[in-house]
Structure I
Amino acid sequence: MGAVREALDSVRLVDHHCHGTVTADLDRGAFESLLTEGEAWPGVSPFDSPVGVAVRRHCAPLLDLPRHAPPVEYLARRSDLGWREVQRRFLRATGTDVFCVDTGYAPDRITTPQDIAEAAGGTSYEVVRLEGVAESVRAAGVEPDAYAQAFHAAALDAVRRPGVVAVKSVAAYRTGFDLDPARPSDAQVTQAARAWLGSGDRLDDPVLVRHLLWTAVDLGLPLQLHTGFGDNDIRLHRADPTHLTDWLHLTAGTVPVLLLHCWPYQRQAGYLAAVFEQVYLDVGLTLHYVGPARAGAVLTEALEITPFRKLLYSSDAYGVPEFHHLGALAFRQGLAELLQKRVDSDELDLPDALRIARWAGRDNALRVYRLRNERPEGD
């Protein structure tokens, strides 16, 4: 093991974006459905994919199984242990101190931020998903001309809850980013609200999504934005973060903007982080889907021009705690591989590499979310 990997393994991570896990024991169908962003098709098992192979290779030993254990044996052992013990083992293995948990996506019954913290022996904070706030305002009943004020008030109430450190939008899913970047007028919001409030649909009106993004700026907290890879509800070409360029010009000097996931646009995200002071990025979700074997390649592209204070770690794990473990493992292995190569070729000296590793794994997130419980190295 190289010096960089040894140092990275000792860093207590800050997972700046993740979700809870399902609070039930899972049969094969349910488990496989959570292994994929797509669907578990008849005759095509998600175990026969890069992430499925990574689970059998890297997660099986934590369940006291041999590496590459067959799916039947893996799932039987998982059931024998029970979901609580499985969660505890995988979350403890991540070496994560802090979890920032998006609580806005819960089609299944999942663990809370506090549940995650207790299982991992760490600390948790909440990330408020603003589309959910907007949809709760509609559900409560509001007149079109009062929608803007009601949404702002509800969002303000949400971010004032104890432990909230950021807001998030899934505009990439709802409309894509190729939107008019300007703040919509009151009249435009009222007109759009009139149509949406009577529709019963999720929030996908372009004017109201623009209004949501500008409201996020007004709230003053870091704003997380899903970009790139997602399930088949997304239109990937519209989730390219460079569509945000004009909006980023207009919002310069306001709030940090955290570009989540990014694949296959990690280079575009790196460009934005290099030219806009407020932009940061991660490649969470991507890493457990490509697996530790390819994590270094993705991180290499993400860091081609990204300033080292702009890369954060996240797992974006949802549903199964295996993803928390794989995300942390792939991040440590991939970043160590990248940095060690640069040290070995004399592109970096070792102290610089160790500082970059700590920044990406921990200190950058502590800084952005103002969670500093210690002085970040290099300050």
Structure II
Amino acid sequence: MPGPLESLKILDFSTLLPGPFASLMLADMGAEVLRVESPERVDLVRMLPPHVNGVSTSHAYLNRNKGSIGLNLKAREAQAIVRGLIAEYDILIEQFRPGVMDKLGVGYEALKAINPRLIYVSITGYGQTGPYRDRAGHDINYLALSGLASYTGRRDDGPVPPGMQVADVAGGSLHAVAGLLAAVVHRERTGEGQHVDISMTDCVFSLNAMAGAACLAAEVEPELEGTMLNGGSFYDYYRTRDGRWMAVGSLEPQFLKALCETLGRPELAATGLSASKSDQQKLKAELTTAFLQHDFSHWCEQFAGVDACVEPVLSLKEAARHPQLVARGVVQQVPVGDVMQPQMACPIVFGSGASIPRHGGKALGEDSERILLGMGLTPEEIAALRAARAVG
């Protein structure tokens, strides 16, 4: 299937993770995404190990189904090419600090004058306004300023860096896709494009959800291991005898009862969630002792047929092989160069069918000549642009 977004044509100026993950989602759903890459300043993801057959696995995944044109935006000739492309590629994603695209002659106002239907999505750490608009940052900084890190971790050890980039992906990427598609709907209704301003810090702040709602409306500040869902109750991870872990989410009475019966400690179910914090800690201590009595494989077997919201903590390799995820087809084979490579599939299932992955990430500028010829440039003109280092 071509995918539900096959009518969208997107220029992607982003690098690293937030923008590329957003455009990956769009490309997987059928949009035509053309990456605009600098031949002078290569996206660091292309160099990120490990490499398989000379290609970074991260690059092959994040840039799946996308084309690549090499343009040195500091050259006026390259800026002119972007202005020419905007007539056809009327959605743009960029991830530079505020004002950089303006200095390069391809900011929103300049391109909007050429195509008023342009949807221009800017992903930054702190947004286009405010005192931090020009400040550098990374995922861990956005988590810190958004308040999320203040209650994510252990009381004795402090905040913990998450295993994946929450601000980059859940903050930047997913909100960028939502904002972009909302702007597309607005354009279909009104004919107008617009600038979509995505601040990863703003987006992560909104992800505080229940804790944020309680803090703002009732002035209840969450603390490390202080709430029901962050380690303040028995809802937690428990080590097994061989050093593996089990995840216990048995909040409801019927699930807690099943948990305690499977552990051979049915009397513990009487504690429940209505208990005091001290009783909760006593319950956690009892569960900790119980899980330490046997190895990981024993508890996996014991809970396999029990509906108690208890699951093993799997490695990524184990997760990819889990029967549930295999049945859902979360891993797919994608052509990367001359070989097929297993990659994480698009997780959104459409009744109309899924789009077939066409290829992994392409070489920098692999589509430059095809795109430029399609714009009417001659081979001689393209050669001159390459000689001037405007095109890669």
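Bear in mind that the values in this text are calculations on the coordinates, not laboratory data. These figures come from a predicted structure and were not determined experimentally. Cβ atoms are built from the backbone, for glycine too; each structure is taken alone.
So here's what we get for this one:
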read-out: When Cα Rg over 2.2 N^0.38 Å, for residues 149-300 alone is computed for each of I, II, the largest belongs to; value: II
read-out: Source structure (of I, II) for Rg and Dmax of the Cα atoms in Å, computed value 20.6, 64; value: I
read-out: Answer label among I, II for the case where helix-only ellipticity at 222 nm (-39500 (n - 2.57) for each DSSP H run of 4 or more, over all residues; to 500), calculated from the coordinates, equals -13000; value: I
read-out: Ranking I, II by mean count of other Cβ atoms within 10 Å over residues 77-84, the structure that comes out highest; value: II
read-out: Computed 4.8 for distance in nm of label points 7 Å out along Cα→Cβ at positions 109 and 325 - originating structure among I, II; value: II
read-out: Entry that produces 0.70 once FRET efficiency 1/(1 + (r/R0)^6) of positions 157 and 237 (r between Cβ atoms, R0 = 41 Å, to 0.05) is calculated, selected from I, II; value: I
